[in-house]
Structure 1
Amino acid sequence: MLDCLFPAAERTSYPMSAPDTIPQWLERPDGNRVAYHARPGKGPGVVFLGGYASDMTGTKAMYLDSWCQKAGRAYLRLDYLGHGQSTGTFEEGTLGRWADDALAAIDALTQGPQILVGSSMGGWIMLLAALARPERVAGLVGIAAAPDFSQDIWWGMSAEQQDAMVAQGKAMLDEGHGAFTVTHAFIEDGRRHLVMRAPMKIDVPVRLLQGMQDTAVPWPTAQAIADRLAAEDVVVTLIKDGDHRLSRDQDLARLGATLEELLAVVEG
């Protein structure tokens, strides 16, 4: 599971603005800086929210950069604290902090209603942002959205791993595809931001893309999210041969078509 949720790097050579382009910076109250790229254009704008240990130069983020450029659509991508080009260390981060980074960027760097596109952990942050800023959210696109996954990590650990995490403050988890650090602070903070335990008062059009070969987020999760949303216009798309990343050419084309359809609905 963890190797899919926490990609060590998801890079692309997709022909658009270079991944190493110098970013702009959003100052945070604690002195850290969130790195971002903002593309001007018409609204509603699109905001991409990446996953755990991913960054704003990943395949889907860069595909959407190109898609929005061609469509003349405003677009924002960012790195949370300790991710990519942002300052701070990864281990300082928690779900709440990363959600705050996303909200600060939406507040400061976008205008009017936005379409939030959340990948994996970004899908959890997307839902939190929609609950916190209902007036700023016109629609949602989840890509293997993983709300509340910190609890899945915790209960998937052995008692010995849990004890070690509590004692040491973190644990290295490895399922054969590389080790990743998960902090106890992340697990504890995640419990304060759970969204799947009650109905969600989110009443905008939602599109959920989910691979059925996803070994990180079981495909019924997408239907469970849909069931908890107040919105009636919710479409779940299951990709039978799709994995967690959904970054193949056909997956990206589906993402673009989904975004185009959703914008047509939102714009009437």
Structure 2
Amino acid sequence: MGRPTLAVWKFASCDGCQLTLLDCEDELLALAGEIEISHFLEASSAAGEGPYDVSLVEGSITTPADLERIRHVRAVSRKLVTIGACATAGGVQALRNFADVEEFASVVYARPEYVDTLATSTPIAAHVRVDFELRGCPIDRRQLLEVLAAHLAGRPPDVPVHSVCFECKIRGNVCVMVAHGTSCLGPITQAGCGAICPAYARGCYGCFGPAPAWSGGRPNTRGLLPWLDMTGEEADRLLSTFNVADFREEAPPGGHSDDAPQ
């Protein structure tokens, strides 16, 4: 019986999450001894035809060609893992979902009629079955290695689903919201980054997307917004980054709420 096969695929994205895999360096050498990397165009022109035991998919679905290709990837993959904010939430390019994509194209391209694009940027899970989602912009290398190791061991990945606030406590960070009045998305953002920004007295920007609520539902974005020292327009801008589709879905228009603190 041969080694398990791995494929890495790119859709609409910046390649940062694929580079995270390459940045694993020593760990990647050990991994290569356990897994056969059959398809990874970022690293090699060699491309096996599959089927593959595990496919890592970076990027969102933004064109009709993407839609056809992701169905093929699903068909040749025993397990499909999406990596990064683009693949799990539509990415920053999902800003188009809240505007007129034809207007955007007319501003950016000299001949927009040649651009074949969809009106929205959507996560992979909106189109095919996904076995696991690994969030981040970019993903965390330790979590990526954990997901691959878990597959080799035949167990579920041990990836945290609590908020960045837990990571701040573990690092001993002073809460930037309480101590400095800094607007921070940490209470509603999934852990994974190690609370890098708060460790340097900056508010969290939500790179890892919304953290699940304790009830297993969605984060209380509406409850957090009144505590941010921001206008509605500023709050909208804070939420309109890497995971805009997920955060905007939870926020009232204009970033306002009737539950503002007194």
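Of the structures labelled 1, 2, one was used to calculate helix-only ellipticity at 222 nm (-39500 (n - 2.57) for each DSSP H run of 4 or more, over all residues; to 500), giving -11000. Name it.
Numbers: 1: -11000; 2: -9000.
The value was obtained from structure 1.
Output the label of whichever structure in 1, 2 has the greatest value of percent of Cα pairs over 15 Å apart, for residues 115-162 alone. Each step should come with its number before you reach the end.
On the way: 1: 49; 2: 58.
Largest calculated value belongs to 2.
Quick check for you: by Rg/Rh (Cα atoms, Kirkwood Rh), which of 1, 2 is greatest? Kindly include the intermediate steps, with their values, before the conclusion.
On the way: 1: 0.94; 2: 1.00.
Ranking 1, 2 on Rg/Rh (Cα atoms, Kirkwood Rh), first place is 2.
Read the figures in this text as sums done on the coordinates, not as results from a lab. Everything quoted here is computed from the prediction, not taken from an experiment.
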